[in-house]
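Quick heads-up: structures coming right below.
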Structure P
Amino acid sequence: MLELKNVSFKVMGEDGEKEILKNINLKLDDTFVAITGPNGGGKSTLAKVIAGIYPVTDGQILFDGVDITNMSITERAKLGVSFAFQQPVRFKGLTVRDLITLAAGKELSVSEACTYLSEVGLCARDYVDREINASLSGGELKRIEIAMIMARGTKLSVFDEPEAGIDLWSFNNLIRVFEKMHENTNGSIIIISHQEKILDIADKIVVIANGEIKGFGGKDEILPELLRRGNAGFGCVKL
């Protein structure tokens with residue numbers, strides 16, 4: 001279970017200190033949680049605070065009862081927290097198999113690496129020896145990144161707007177991958193998104209705007225209200 005207690009995050013700007021997150025209190029123990037809200041509302045900042053990329057200014061973060069507030073991203077990763085960026089990193093000179101093997105933390109056979117690629121809808125024999133370079137599309141990179149997270153088998157996987165920068169076909173493939181992860185995962189998934197199709201496969205939805213929690217509850221409770229408000233409210237987008 002992930003618990004945030006009075007978590008705040010502030011940065012210094014030209015006009016002085018700016019509070020990005022304001023006293024966030026959350027308990028997340030469901031399999032699949034979507035965090036949504038308008039652009040600039042604090043969604044991605046919250047994801048990076050959970051992963052340890054940004055240090056909290058105030059408050060406390062507990063993961064399975066362990067205080068991880070002052071832990072680095074590496075220390076959190078060792079405890080079982082994974083993070084997927086909006087724009088996956090390209091690693092020149094490394095193959096897809098290399099990355100999946102590194103993620104698994106042990107030597108994988110070609111067959112084992114191919115199993116993870118197949119799980120995310122990629123034809124394994126076409127990808128396992130591909131280099132992580134500009135020849136791969138954004139959608140391909142994101143599915144490879146998901147395969148890496150699956151290979152790690154972590155307790156908590158955090159995805160920061162996985163739909164960003166990809167086309168509709170790739171997006172629909174990502175939805176199918178997340179649906180499969182939802183069915184098969186032994187851990188918890190947090191996805192930062194404002195896309196209806198992603199929100200619709202979540203167990204719970206958190207709404208954040210202006211750095212504050214504006215709503216939290218089951219999908220059937222929260223999603224209809226988001227759709228009713230549309231872009232005039234929290235900015236839920238159909239795709």
Structure Q
Amino acid sequence: MRDARRNEGPQPSVSVVLSVFNGMDNLMDCLRSIQRQTCRPLEVILVNDGSLDGTRALAIAARQQGLVDLFIHHGTRCGKSASVNQAVRFARGELVLCLDHDIVLARDAIERFTAAFDDEKVAIASGSLTIRNNRESIWTSFQAIEYLISISIGRTFLDLFGAVSCCSGAFSMFRRNIYSAIGGNNTGPGEDFELTLRIRKLGYKVRFVRGASASLEAAASFEGLVRQRLRWDRDALNI
């Protein structure tokens with residue numbers, strides 16, 4: 001299988017980057033899932049991007065507990081693109097795993113991801129996402145089905161033909177040297193879609209690694225779901 005674990009050879013070093021805005025509810029679960037990985041990352045870099053809740057205090061506590069190696073604080077919100085770009089400038093890993101704060105990784109997610117980069121032409125890859133709160137409301141149940149069809153099944157099919165067009169900024173891995181060479185994320189909406197398309201146009205491979213899995217918290221209300229999808233549609237039209 002294309003996403004099989006690596007059986008031999010050295011593991012590439014991995015830096016984990018999180019840009020967090022008002023993320024105190026799920027942040028610790030995310031950080032603990034990183035520490036439980038079968039392939040431990042070289043470092044965890046957390047950017048508090050102008051949060052208005054208790055994220056800063058929680059991040060400082062996580063730093064003291066050894067869950068975070070580098071903590072960057074923005075007094076005002078700069079946006080995810082700028083925050084990730086800043087974090088990557090400090091990263092030392094050959095590969096960078098970019099996460100949202102509500103992502104909880106399967107124990108072998110990083111190991112599965114890194115195996116895809118045995119091919120030197122692979123510059124970026126995304127993983128399989130499931131809905132963790134799928135029983136919270138009818139809307140989360142619908143999204144669980146949607147993610148199964150569009151991500152787990154749909155992108156597996158697209159990957160067979162090298163046709164993956166978007167690596168989600170919530171859960172993706174890229175080569176740090178290529179990311180830096182092309183200037184990182186463009187600031188503005190839809191940064192993950194735009195970055196993936198730009199990498200494809202330069203001739204690099206884009207992968208979907210089904211075996212690299214994680215879960216997230218989905219919008220539980222109809223209003224929250226509508227706001228999310230309108231934002232996604234607006235971003236896609238902008239790109």
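Summary table below
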| read-out | value |
| --- | --- |
| Of the structures P, Q, the one that 3.0 was derived from, the read-out being distance in nm of label points 7 Å out along Cα→Cβ at positions 129 and 177 | Q |
| Identity of the structure behind 3.6 (criterion: distance in nm of label points 7 Å out along Cα→Cβ at positions 17 and 193, calculated), options P, Q | P |
| Entry that produces 0.85 once FRET efficiency 1/(1 + (r/R0)^6) of positions 57 and 113 (r between Cβ atoms, R0 = 41 Å, to 0.05) is calculated, selected from P, Q | Q |
| When mean projected area of the Cα convex hull in nm² is computed for each of P, Q, the largest belongs to | P |
| Comparison of P, Q by distance in nm of label points 7 Å out along Cα→Cβ at positions 121 and 185 - largest value held by | Q |
| Among P, Q, which structure scores highest (criterion: Cα Rg over 2.2 N^0.38 Å, for residues 105-160 alone) | Q |
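Readers should treat all values here as calculations from the given coordinates under stated rules, not as data from a laboratory. All figures in this text were calculated on a predicted structure; none of them were measured in a lab. Cβ atoms are built from the backbone, for glycine too; each structure is taken alone.
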